[in-house]
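Colleague: Given below, in the form of structure tokens, are the structures.
Coordinate-derived values only; no laboratory data. Quick caveat, the model's predicted, so the values are computed rather than measured. Cβ atoms are built from the backbone, for glycine too; each structure is taken alone.
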Structure I
Amino acid sequence: MKRNGVEYDEEAIALEMERGDDAVGVQVTARKAMVGSLDDPVQIGNVSKKACLSVKNVPKVAKILAKYDLEDELETALAAAITHEMALGKASKWHGYLESLPEQGEPVPLLWPEPFLEALNGTDLLDKVMEDREVCKAAWEGAVYPLLRDALGAKGSSGLGGKQGLATYMKAVSFATSRAFYVDSEHLEALVPLADMFNHKVLSLRPPGKGIAT
């Protein structure tokens, strides 16, 4: 993280990857007592803007947004940038950070498996989830996939064909909608390594009927 401009006080906090049968995520643990307030804050970390996964920081995506009419579709554009970096794999400067995120995406309703969705039968939320899925599919097929083929080239985008590509994009959407922070007027919404770890708990998914706990 330090190489990419992310630093934290290792005497104050520890970052530990939690992976188990039903939990995944990075656990932030305090190493010592810290007392602060809005008037007298305690700094425990620093994230440079170059470390943020924003559209601006993925220039191959940023420079062709207008070509695909996505310059005003901020959430879709960010998800496209995240998908671009996921497709690059180890070649992405954010590879380590992306690897620390839930492998199947954030467990938001958009990505719930069918047994979980059955619990929503008869509710407006189920209609909303199905509508969101259709919107994602339309955005992927109509703009995001063509953009990524343009940005990555035929070889780089080969792994995004078929259902796998849409699944990867929806995973990126789950990150963009649940983890993004507003950075500034240039970077807009972006994934901010380290900062989003304080905004999430290690996730634990339980079978239908027992709820979803965090």
Structure II
Amino acid sequence: MNAQQLALISAYGAAAMTVAFLAALLATPLIAPLPTEWRGAEAYAATFVPATMLAIAASLVLVPFVLALLVAIHQLTPPHARWASHLAVAFGAVYAAIIAANDYLQLITVRGSLLAGQFEGLDPLVWTNPYSVFGALEGLGYLFQSLALAALLPLFGSGRHHRSIRWLLTAILVIGGATVLVQLLELYVLLFPGLVLWSLVFAPTMLLIGARIRDEQGAAEAG
């Protein structure tokens, strides 16, 4: 497998996992009622259904696709522009470390504790608590993801789809920054629609990057 093939698989894989994330996110309130007011882990456990964590699982699986895409793009970038792709990989590594650990902790420790009835000290970790550690780390992690993708902007100054890709990358950066601002202002009601908006922007971004890489691969094979 060469870098172009890795980039293509990773871009389409990231798009697929984003669609899966969106589907799971929209299905979550239909699977089980989510608390409108946080009353503690014990009260939440009474109506907790593990399937409501499917969106978190999709977020976890998305991580290696995004990181592999950034590394592949770095390998494909001409030496004079590798400062941008190197920066993207650096920011992407921070995103991957935060989100992978945060989501895995939620799926293993928090889910297991809720099912086992072990509630002591659990409140700050449960994802449905608006003041949870999980929410804060998730916002920070996706901010670094948006910074990683924004670092790719100089690499899409020309070529097919470059305008659309640049607009979408900029939109992802704005959404990442807005998410942190929403958390600082405690406007938690905006987080759910913000995640939906991010999904609707991120998936097309990955598809267009994949299409661009596929075209470049076809041109190289033809040449």
Structure III
Amino acid sequence: MSNRIFLLLMCCLLLAGCTPYIYGVPQPQWDQMTSGQRDEAIRGYNERERIREKARQEEVVRQAREAEVRAEETRRQDELIRLRVEGIYAGTAGQLGDLIQVTLSGGQMIIGWGYQNYQPVAFKIANGETRKVEVVSISSYYVKPDHTELFVKYQDGMLLIDGNDSSWDRAARLLFDQSWRHGAQTAINTKSRLDLKNVKVRIKIIPHLKQNTVR
């Protein structure tokens, strides 16, 4: 008996789901309505749609305003970072250890068609800065060298090598160390964009004009 009732209920639900609606009114009920009742149903339906559309437009405007506020805050933060990085390079901001010299040599990384040796590369990077460093492969006289970009970031004493625009999870991470004062060297491997293999990294702190503070 219970199974029969269950089947009847399911059939009713399926039939209800298949019932066409006219201006929000089930068709069987619509067919029994007078002309005046239909006009009233149409007016009510149109009013509900107007209210829903107004609410939708207001939500779109609200989201657009919030997105603009977020974008403006991002621009403001980016400008503050840019000014601080410029100050670090000029020696008017930051402290000792906020500007370092990084040299990469040896090992291999993916350049162009695959893993290749590359020309040693050296660059400066400031705390808070993200850089794209050009790397050029070592090729024979008859073969044109390949080029690629290595993403590097230095943030709050952490040097990250071989990240990308969207993620730094697989980048090599080198934490600030006092040995950087004299030029420390280590070998790194990554499983990121360029997949570095046994690349030697030498890091040396560039003396800061404001040497009254020490990290």
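Colleague: For FRET efficiency 1/(1 + (r/R0)^6) of positions 55 and 151 (r between Cβ atoms, R0 = 30 Å, to 0.05), the calculated result is 0.70, so let me know which of I, II, III that is.
Modeller: II
Colleague: Using helix-only ellipticity at 222 nm (-39500 (n - 2.57) for each DSSP H run of 4 or more, over all residues; to 500) as the calculated read-out, with -24500 as its value, let me know the right label among I, II, III.
Modeller: II
Colleague: Hey, distance in nm of label points 7 Å out along Cα→Cβ at positions 47 and 119 derived from one of I, II, III reads 1.5; which structure?
Modeller: II
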